[in-house]
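**Q** Below: a set of structures, written as structure tokens.
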Structure 1
């Protein structure tokens with residue numbers, strides 16, 4: 001597998017897309033993805049909100065060398081199509097389902113690895129699919145909240161207000177890196193991971209592709225009733241056949257950044273017949289970027305298990 005992936009676009013028909021006048025219409029959605037060619041099975045990477053598919057290059061290159069890997073850029077992120085807010089949380093799950101079906105990825109014993117929003121989207125797709133979509137899922141701090149949170153009227157207004165004040169324009173990639181590494185959120189990122197984020201998070205004018213108002217709308221939608229995934233999981237005929245490993249960050253406050261705490265329902269594993277739960281203490285929500293070795297080791301273990309013959313059958 002080459003460490004330099006190729007860039008591809010795919011058109012997904014009949015998806016909800018916000019128009020310039022604010023109307024939501026069923027329209028064509030242009031999604032972008034990166035592809036590392038290699039042997040089967042195929043591994044689909046789905047990223048966190050406001051990031052993109054190239055944030056996990058170190059994990060892919062060190063843990064999945066030689067395998068066929070696809071890293072999707074969600075709508076409003078990376079090189080995929082953008083539109084005005086809102087960005088509804090469940091749309092990302094629907095997009096993943098349509099994306100995998102359009103590329104016929106499930107024929108290759110598909111493995112899904114998703115971080116944060118990406119973990120939610122993969123789970124949504126797996127639960128909504130009319131067949132078994134994945135062989136296994138690795139969910140890294142998925143934004144699947146406690147069931148009661150979807151019934152509450154509280155929104156993420158404070159987080160959204162903070163996001164809306166973020167800088168979104170820089171003079172260069174180097175300028176962006178030098179400023180971000182001084183911020184708490186990015187201060188612990190290895191330099192190569194930070195450079196990858198900065199390189200692919202901006203357009204040709206060094207402006208954030210995932211604009212602050214778009215990111216804020218994602219968080220605002222995350223605990224709305226239409227984002228509740230539990231009924232979908234309960235009704236699914238196929239998700240019980242998927243091996244699911246949930247990896248959670250700390251639930252204790254490690255800083256004053258509310259986004260550092262794990263958003264995942266602690267009892268989520270009980271919703272999956274073949275679920276497994278791992279929690280790391282003193283690890284923050286962005287651990288795949290801050291401490292990629294944690295995920296590298298877990299992914300290597302996943303692939304070793306995947307390659308073992310099923311002798312018990």
Structure 2
């Protein structure tokens with residue numbers, strides 16, 4: 001049985017659980033009304049049904065929780081412990097609502113498969129969501145064996161994601177796995193985000209050393225993948241640390257992500273502080289603007305589109321609060 005420390009438990013988590021008077025556990029997967037939870041005694045099923053659970057916050061994969069028996073002696077979520085990081089996106093079904101993907105990850109890995117060209121707008125949007133979480137960010141370029149010069153893709157990714165580490169992998173050949181393992185040193189948790197078919201599940205299987213995640217071929221016509229991961233699941237690695245595999249995301253919408261926007265476009269944010277027009281400038285060619293002319297026009301355009309999207313989101317939420 002793997003100790004909870006291998007999944008990231010530390011003294012602070014244990015003290016928080018002790019103060020609540022419950023057993024410490026980490027959520028492996030959430031199903032309707034129940035969670036799979038790893039505890040010191042092993043993995044158990046825990047009721048998270050709102051009529052049984054005592055906490056106000058619904059648990060998600062990666063959460064640290066306390067578990068207590070209810071009146072029927074059924075293990076139940078007592079409390080979701082305060083989250084250190086949280087990966088959130090705009091709910092694709094309801095644009096005025098957030099969708100929490102995973103909690104308490106140390107690194108968010110944005111995965112791109114090199115069987116397709118890098119899409120700058122898509123990569124940058126994922127980075128905004130990743131940085132907003134409060135975790136470190138890594139760009140993971142998978143399927144490098146399908147490219148003649150993957151180092152060029154790594155250079156492009158580094159330019160599009162300042163501050164993020166870049167890891168080039170070819171999982172079926174075992175390439176880049178040492179760098180992936182380094183991201184997990186110290187029993188850290190890595191969440192993988194990306195569209196379907198980019199190689200997330202194949203990469204996890206290579207790191208675990210067995211097929212714990214089902215994989216499928218991508219469509220030959222457009223390089224799009226089929227959904228093989230249908231639920232967010234925390235997977236323990238043999239030598240410590242854990243990975244959260246997530247279902248493929250076709251369109252990622254940031255949610256209340258102004259800090260993530262500033263981090264993903266750090267060079268624009270730095271220039272923005274020097275702009276003579278301050279908050280009144282939208283960096284579209286005004287004389288004296290410190291940003292326009294000093295940033296790649298395409299990157300600046302994508303930044304402004306995201307800033308407008310977040311501003312519209314703020315206005316929409318403000319209107320709803322006053323209705």
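**Q** If mean projected area of the Cα convex hull in nm² comes out at 15.6 when worked out from the coordinates, which of 1, 2 was used?
**A** Traced to structure 1.
**Q** Once distance in nm of label points 7 Å out along Cα→Cβ at positions 69 and 181 is calculated for every structure in 1, 2, which label goes with the largest value?
**A** Max of distance in nm of label points 7 Å out along Cα→Cβ at positions 69 and 181: 2.
**Q** Comparing 1, 2, where is mean count of other Cβ atoms within 10 Å over residues 29-36 highest?
**A** 1
**Q** When FRET efficiency 1/(1 + (r/R0)^6) of positions 133 and 261 (r between Cβ atoms, R0 = 25 Å, to 0.05) is compared over structures 1, 2, which one is greatest?
**A** Greatest value across 1, 2: structure 2.
**Q** In terms of relative contact order in percent (Cα under 8 Å, 6 or more apart), which of structures 1, 2 is highest?
**A** 1
Where a number appears in this text, it was derived from the coordinates with a stated rule and is not lab data. Since this is a predicted model, take the numbers as computed values, not measurements. Cβ atoms are built from the backbone, for glycine too; each structure is taken alone.
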